[in-house]
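Derivation of every value follows stated rules applied to the coordinates shown; laboratory data play no part. In this text, all values refer to a predicted model and were calculated from it rather than measured experimentally.
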Structure I
Amino acid sequence: MIGMLAVLEGHMMDGEVPQRLTDRLRDRLVMVGLLDQAPSSRDLRQAISDLNQRLRYARGEYQEPPVQLPVPD
């Protein structure tokens, strides 16, 4: 899952993810409270990156929850 999220984030940065899929991901993350209403594409990439870091922490890769760093524009 960690690798899949990283690949997804990279393809999103390159604009290679179909809009329909991007919209579905955005809607799901809004529905579960990980994004505010009407997020930008950058906000969506940030949420994917944050989720990836949360998984790494849950897996035991970090001793403490990671500090969320902003994704590049």
Structure II
Amino acid sequence: MEIKELLTALGWTDLGQQKNPYMMSFIYNGVRMNVYFTTMTVTVQSSLGIKTYRDVTLEELEKISNENRF
């Protein structure tokens, strides 16, 4: 729940329940962020490509979210 609260506070929109029950998805200005919360792997999909981050802490997630808002 901390992930959802953090990202929505930073302006990301929760895309709701996903097919993968271990993933949460958010969108911000056409950039999609998927957070696999069991492994804390984050993928960011934008027109520039896909970036993957592994073993992300909440502090790192905040930094990633700020860096990927185009």
Structure III
Amino acid sequence: MKVPIKSILTMAVESGLPDSLVERHIDSLAELVIRARQKERAHCQNSIRKWYFDKSLNKAQLFEILEDNK
């Protein structure tokens, strides 16, 4: 999974981290963002899989399921 460094820098600055801290720890911040994206992706995949195999008659719409899990 690719993560643009520019987007990490932008997110870090917008969240209030000092520039010197961001520059020193950009590798760690990139690793954090990648791990968070992987976890979110796995969570969404599991939600979709659970929805797909649900046999109930009143199955909710997929987008409702994904919205509830956020």
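Odds and ends about this structure:
- If semi-axes √(5λ) of the Cα gyration tensor in Å is computed and equals 15, 13, 13, the structure in I, II, III: II
- Which entry (I, II, III) yields the derived value 31 for relative contact order in percent (Cα under 8 Å, 6 or more apart): I
- Read-out helix-only ellipticity at 222 nm (-39500 (n - 2.57) for each DSSP H run of 4 or more, over all residues; to 500), computed value -19000, structure in I, II, III: I
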